[in-house]
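Derivation of every value follows stated rules applied to the coordinates shown; laboratory data play no part. Computed from a predicted model, the values in this text were never measured in an experiment. Cβ atoms are built from the backbone, for glycine too; each structure is taken alone.
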Structure P
Amino acid sequence: MPNYDALVKNVLSSTLNVQSGDDVVVETWDHGLPIAGAFVYYLHELGAQPMLLFGKEEIFWKSAESLPAGKLGKVGT
């Protein structure tokens, strides 16, 4: 398994400047769980409040194949 620590620390500290107490949503699919887990871990280390939002690819494709287009791809208000 790759070690994402240096990348994750750089993105959160330098690029995004995440601070203690910040609320951060980490969104991923099945194949992204390893790096998403590294983000969640380091967010805890920074004192931020992470929320992991996980989308299962199998369910997405089933929905895309069987549901009407009007039911997919909408952004919440």
Structure Q
Amino acid sequence: MPSIDAYIELHAGPQFVLDYRIAALIMQVSVALIYGMALPVLYPIVFVGLLAQNILDRLLLCYFYRAPPHYDEKSVLYAL
């Protein structure tokens, strides 16, 4: 590579997109709250799903994605 920046760009990985993560979180929680009274088994299933998503996001952020930009409360409120 001609420069260090070009080498880092080659091996940096894709951008970390927060919008899809927040949408999946909201979807899982809302399904559990809507249908949880009829199917109480949804509460532990959603808990395991959220736990798995959290662990996977942390691992992928450490080893696969680029460093994310600094998110502020405006981006979270926009997603909600």
Structure R
Amino acid sequence: MVTMSATVFNREPSAVKRKVMESSEPVVVTERDQPSLVVMRYDDYIRLTGNATVSDLAEWLQLDTDIDIDIPSLGFGLKPVDL
């Protein structure tokens, strides 16, 4: 399995993609020498998760209930302009 630091991952995301596609193995991204995420080919992901599809993923992410959010005004102190 290929390992890459988060610094390299952030600086060269296309290099991570190339490594995954060339080696057909996941790339483990580390932060402070600890694994933080894994980048893998989509078909490998499907194989690991079963028959998941993009539409299944969308359904999985869908919320069952509504969420009410009150967003406070940022109040930049803008005043109307007299023309």
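Which of P, Q, R yields 1.2 for distance in nm of label points 7 Å out along Cα→Cβ at positions 12 and 28, as computed? Mind showing how you got there, number by number?
Values: P: 1.2; Q: 2.9; R: 2.1.
It must be structure P, since only it matches.
Quick check: 15.0 is what I get for Kirkwood radius over Cα pairs in Å, calculated from one of P, Q, R. Which structure matches?
Values: P: 14.2; Q: 15.0; R: 16.9.
The value was obtained from structure Q.
Which structure, out of P, Q, R, was relative contact order in percent (Cα under 8 Å, 6 or more apart) calculated from, if the result is 48? Don't jump to the answer; show the numbers that get you there.
Working: P: 30; Q: 48; R: 20.
Answer by label: Q.
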